[in-house]
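> The next part holds the structures, each set out as structure tokens.
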Structure 1
Amino acid sequence: MSERSTAGSFLVATPLVGGVPFDRAVILVLEHDTGGAVGLVLNAVTDIPVEDHLPTLAPLVSPPSTIHIGGPVETDTAIVLGRSGTARFLRPTELANIGIIDPGELADDIDAMRVFAGYAGWEAGQLEEEVAEGAWWVLPADRTVVFAEDLSGLWEASVARAPGTIPFHRTYPSDRTTN
């Protein structure tokens, strides 16, 4: 089991991972220490407009202005991820100027924002075990895609830019029964 923190990295689901919301997921790891890990699935987009639940935030949310599924834990909780040069983040990330923000205390210079329902969480040692078993690739985060408008190809793009033989997996069929 590795002692190395994956905070600030992308966890990219390998073909071993299936099921919503982790099939072909790209997760931004927000925190990872000896107590466990927390992250947000970046590419699980819903059709639910932010305006339906948080109308004051809707004009500020980066397109698409819909709720994203951050993960299966506490899905009734909204988590707001933002990018700002001056914001006092509730929880900063390892990525410069990106962190969890308090929607009641928005900085004037927030230039990107996304609302997530829930988060992905791992207990102490669980993420390390899943990585060792081959469920996740730990890759450097690409901060330019965290707030991208089109996230439909994020898994394929992340796999394509990975080192070693990982890029060969980008053509793995999403429906394993067709292979």
Structure 2
Amino acid sequence: MTNESMTKADFYTSIVLITLGITAIIFSFQMPGMTDDGQNPYSSPGLLPSILGMIIAGLGLIMFIRSLVRTKGKVGVSGQAFKTVFTDVGTFRILVTIALCVLYALLLGKLFFPVLTFIFVFVFIVLFEYDLKIEFKLQIKKIIIAAIVAAVTSVSIYMIFTYLFLVRLP
């Protein structure tokens, strides 16, 4: 990537980050407050998401301003640049990642947590590690490793949250 295209990418990424940060802040304020029950306000479930939202939006704003300064306010949007973004492998990977995460979130509570987490991690690893140009026999090791990592991850997360943090997972 050239410096100019990187600056344009920073510009568009900053808009997404600012939007994501503001959305996180809005949703965190809609979470129930713990002060109504006489509990410490620092134990409120919306506190961490709001702080993270502020950090994401703030860093996005810095990136936005920096990209405007570098281009002297002339970022410019061309049809070719727009097309390049959506035909880029990186964009495809980001969209697949978002789709997997949304699907995971939608299925939470509908499937047993360790099973859903195993499927999520396994599919994620296989999607990004499996090479369609190489025959299946040569990639069995990748699939076995993906299954082992997914199993260890799902069981570890379930055990840690259930027995260490005493949090009931769906």
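Values in this text are rule-based calculations from the coordinates and carry no lab data. What you see is a predicted model; the values in this text were computed from it and never measured. Cβ atoms are built from the backbone, for glycine too; each structure is taken alone.
> For which of 1, 2 does relative contact order in percent (Cα under 8 Å, 6 or more apart), calculated from the coordinates, equal 26?
Structure of origin is 1.
> For the read-out FRET efficiency 1/(1 + (r/R0)^6) of positions 18 and 114 (r between Cβ atoms, R0 = 30 Å, to 0.05), a value of 0.25 was computed from one structure; give its label from 1, 2.
Structure of origin is 2.
> Further question: Of the structures labelled 1, 2, which one yields -2000 when helix-only ellipticity at 222 nm (-39500 (n - 2.57) for each DSSP H run of 4 or more, over all residues; to 500) is computed from its coordinates?
Of the structures listed, the value fits 1.
> Given a value of 0.6 for distance in nm of label points 7 Å out along Cα→Cβ at positions 42 and 154, calculated from one of 1, 2, which structure does it belong to?
The read-out was computed on structure 1.
> Thinking of 1, 2, which structure, once FRET efficiency 1/(1 + (r/R0)^6) of positions 66 and 146 (r between Cβ atoms, R0 = 35 Å, to 0.05) is computed, gives back 1.00?
Going through each structure in turn, the value belongs to 1.
> Can I ask one more? Suppose Rg/Rh (Cα atoms, Kirkwood Rh), for residues 50-97 alone works out to 0.97; of 1, 2, which structure was it derived from?
1
> Oh, and also: Taking semi-axes √(5λ) of the Cα gyration tensor in Å from the coordinates of each of 1, 2, which one would give 27, 19, 15?
Label of the originating structure: 1.
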